[in-house]
1. The value 25, 19, 15 for semi-axes √(5λ) of the Cα gyration tensor in Å, for residues 66-217 alone was derived from one model only; which of 1, 2 is it?
2. Kindly point out which one of 1, 2 the value -9000 was derived from, the read-out being helix-only ellipticity at 222 nm (-39500 (n - 2.57) for each DSSP H run of 4 or more, over all residues; to 500).
3. Between structures 1, 2, where is mean projected area of the Cα convex hull in nm² highest?
4. Given 2.6 as the derived value for distance in nm of label points 7 Å out along Cα→Cβ at positions 82 and 122, which of the supplied structures 1, 2 does it correspond to?
5. Tell me which of 1, 2 gives 1.33 when you compute Cα Rg over 2.2 N^0.38 Å, for residues 162-273 alone.
6. Assuming 21 is relative contact order in percent (Cα under 8 Å, 6 or more apart) as calculated from a single structure, say which of 1, 2 it is.
Structure 1
Amino acid sequence: MKVSGLVDLQVNGFAGIDFNSLTLQTEEVEEVCRLLYAEGVVAFLPTLVTNDFEVIESLARTILAANNSSGATILGLHLEGPFISPVAGARGAHELQWICAPDIDRIRHIQNISQNKIKLLTFSPEWQGSAKFVEEVCGLGIRVAIGHTMATQKEITQATDAGATLSTHLGNGIPERLARHPNPIWAQLAEDRLWVSLIGDGFHLSRDIFQTIINVKREKAFLVSDSTMFAGMKPDCYRSLIGGDVILTAEGRLSMAENENLMAGSAMSLRRMIESLVRNGWLNFEEAWELGSVRPWRYLGESGLPELVDIAVLKYIK
């Protein structure tokens, strides 16, 4: 028996390999493709976070040079930043020095050198001129997501009017304390045109918030792993290229060492995330698998269904 494979639109790294490392080699990218495929992931978006533009461009070339014929397919790239909120908490583990205002010329250049392989851009619409920026980015064939943001309801509506279609890991990339209302979470939750991606590792979101978002967004919700290089590694204290010192617990929680209330990405693969959701009773298997497979595929506008995988990959879950 076979089922549609998993599709992960936010992968920062895996098993000790960091897509944002200056020393990243194409062979390492190919190894991640093979490892993810063994986890049931048939397609994914390597994700590059806030950094110097020259570094982003170099990493994009390295990743897109990979031959992934024997592993998960690289559908393109997800740029998470650098046009995000500079506000502490909202920017998460992203480096403040590289955060900047939206620059369409930079995006146009990266899209050109990557041969139109930038598929998704996460930014914050709190910057002046954001609506026009969204229109121009969409014109390059790139989907625009709102994330790591302190934008107002008006700014979120204007960005959505201009073509933004997704909230990146809604409920995360946000300060620990917010105004009761309005705030960026409510504004995005209420915007019916926005899809949402969710990190379902049991740490990034509490069960009540996770269920509320699922109940509101319904068919427009899907899972992302947001996995870092620490996914698949042993519990310990590590030094991360993005965010500095991090702590990985035996339960799989990855946080900033200086403030354990701030998450530092995920340390779970999408398959393990689904396993956790099912085991803890947050979702049944069919619901969880669809959130990690057909839904993200559908969001990207891909035709048909994801590549089928053998039921054997599910033995760890059911």
Structure 2
Amino acid sequence: MKSRCLMLLPVLVLGLATMEARAQTWPTKPLRAIVPIAAGSLADIVPRVVFEQLSIRLGQSIVVENRPGAGGTIGANLVAKAAPDGYTLLVHSSAHTIAPSLHANLGYDPARDFAAVAPLGVTPFVLVVPPARGYGTIRDLVSAAKAKPGAFNFASPGVGTASHLSAERFRFSAGVEAVHVPFKGGAEAMANVIAGRIDFFFMALGAALPNIRDGKLSALAVNGARRSTALPDVPTTSEAGFANTEYPTWFALFLPAGASREIVDKLHRETLEALQEPRVRERLAELGVEPMVMTPRELDVYVEKQIAADALLVRAIGLKTE
């Protein structure tokens, strides 16, 4: 037995040396980053900001491909089936953990078919209303909605989106009845709020900020764990007394499952360094996106927990899978 182990030792050493060499030389060609959401959305802008610096650090260009459709599942499915060689990346958002609750036949497992690398940031949704309504606080909105049960409505960029689930969490906590009005995208939903046809809307902070500052939208609360530095005077939904309403949206980088730990760790380190670049930090802050620091393992666990939490919420509001 001892002699057999001694014979295997050179093989093990060679294997470890090969893995280390692979991580040191990777990448040797451009990387392909799949963003399963439409161009121009916050989930598309954030990675492009980070990749500008990350590509410099890696010494290779990162080509972004937008593959929207089916709630982000088309692009995610493509990456899940890609070679785990470190050259195909997935940048996804909170929609990644909602997908298994909405689609019966995904064709991939959001937890097991990907290796988490690093979060790129997190941003709350902000509860906005038409200024003409005259609501000074979130409590004013709740009181008005309760005075007219079922007469209020709320917007979202689509059924099962993080915006939709944010509103449902709030609605349950506040005990408010309201009709869900899904639109084809966030811009259309926002336009209808500004026009006064929609009573309230939980929208991505970065997209809402220009119209909030111009007075076209009134911000009543954010649904993050703490107040946003972009809107320091606006309370969180929890501060306002509504429990279980925290539901910010996050953006994160993944590789196909099976990617070597050395490549995952190297990409994690370089991504963190890119996120620390002053120009990146400044631009993300302008978009209302704040740091979300996790190790790859912590992000893997976070994804699993979010999948379970989203499944409970989807069942509670009665959304049907496709």
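Since every read-out is calculated from the coordinates, none of them should be taken as a lab result. Source: prediction; values computed, not measured. Cβ atoms are built from the backbone, for glycine too; each structure is taken alone.
1. Details: 1: 25, 19, 15; 2: 34, 16, 13.
Checking each candidate, the match is 1.
2. Numbers: 1: -9000; 2: -14000.
For helix-only ellipticity at 222 nm (-39500 (n - 2.57) for each DSSP H run of 4 or more, over all residues; to 500), the value -9000 is produced by structure 1.
3. Details: 1: 14.6; 2: 18.5.
Largest value of mean projected area of the Cα convex hull in nm²: 2.
4. Working: 1: 1.8; 2: 2.6.
Only one of 1, 2 returns 2.6 for distance in nm of label points 7 Å out along Cα→Cβ at positions 82 and 122, namely 2.
5. Working: 1: 1.12; 2: 1.33.
Checking each candidate, the match is 2.
6. On the way: 1: 21; 2: 27.
Only structure 1 yields this read-out.
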